[in-house]
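Since every read-out is calculated from the coordinates, none of them should be taken as a lab result. Please read all numbers here as calculations on a predicted model, not as lab measurements. Cβ atoms are built from the backbone, for glycine too; each structure is taken alone.
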Structure 1
Amino acid sequence: MKEISWEEGERRILKNPEVAKECERAEPEFQALRQLILLRKKYKISQQKLAELINSHQSHIARLETGEVSPSLKILKRYAHGLGYAVEFNFIPVKDCYGNYNYI
């Protein structure tokens, strides 16, 4: 599977209004994923190499990075660990969230 940029993947999936709405709801997960993609590229780690590091497949990494698969906390932790990082998050008041989304 050919690697595409996050921006191209995002552009493709957001064409569908239902997907765009779901992405808005899942914004915190995708923000975390964007950070991990930037780290992967910063350290020049290919999707194939990352897949090997976390005992996965390159196609799974590609689907995750293009937004075909919603990133769960478990997946984000595996991805981060493969890059030598850990996941840390905070709780913030809803009024301070991006767009005041209703996450429930």
Structure 2
Amino acid sequence: MYSDEKGEVSFYLHNKLNDNFDNVARIGVLLKTRGASADVAKQLGMHIASFKPVAINEAAMTEDQKALVSAECKLKDLVLEMQSYLMDPSQTVSAFCKSNGIEI
């Protein structure tokens, strides 16, 4: 994890391809947060790798991404903050972050 006055940058690697190489994986997530511990940042990275959101929030979506909402899936499936949190599906990612003082 890298940290400065603007926040922390961490990464999560899912499905490492080879035990001899720590930085080679099928899916990688780079995450910038404020207020997240290394453990929580890893959990958020796992969530992102699993659920594959297209945007952090609705305002960050492009017109092409918004077109997917009616065509293929629901908004809550595409937007990170609206998704059910992987580690506790009873709350959204947004609710989890707010309750833990985390900003993504």
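Tell me which structure, out of 1, 2, gives -9000 once helix-only ellipticity at 222 nm (-39500 (n - 2.57) for each DSSP H run of 4 or more, over all residues; to 500) is calculated.
This figure was derived from 2.
Out of 1, 2, choose the structure whose coordinates give mean count of other Cβ atoms within 10 Å over residues 42-49 equal to 13.4 when calculated.
1
Which structure, out of 1, 2, was relative contact order in percent (Cα under 8 Å, 6 or more apart) derived from, given a value of 22?
It must be structure 2, since only it matches.
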